[in-house]
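Peer 1: Have a look at these structures, which come just after this line.
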Structure P
């Protein structure tokens, strides 16, 4: 299974902050799971490959989007 998620932000700085916030997910993952996040311009791209169970795949996407949401809320709070 594979998912490719692309997110667009108003500025490169916002995109960079979100990419860095979720990049720890790129390091420690269970066997059979691959996650890579990078920033290009004002966009953040994440690729997820899962060779295990569907539940793992769905949970990984959910975790990623949760982390993105926290990062976005933090950026919003810092701007105020």
Structure Q
């Protein structure tokens, strides 16, 4: 069943929501202490390669690239 509003199935919506939570935590947390793998596991992503592929599909970059940008901004 696809939502008329989001055009996503409930599972797709839940995954998109969790991926947004990962990105939010990356942007708000301390980039020096951020552990992407642990954050993904905490949110229910059990396969790191699939998580990275889903993240890249949603945001156009790998989670490590998002964190690297954040680290570069923090250093500047």
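Peer 1: So helix-only ellipticity at 222 nm (-39500 (n - 2.57) for each DSSP H run of 4 or more, over all residues; to 500), computed for just one structure, reads -21000; which one of P, Q is that?
Peer 2: Q
Peer 1: Using the calculated result 34 for relative contact order in percent (Cα under 8 Å, 6 or more apart), pick out the matching structure from P, Q.
Peer 2: Computed on structure P.
Read the figures in this text as sums done on the coordinates, not as results from a lab. These figures come from a predicted structure and were not determined experimentally.
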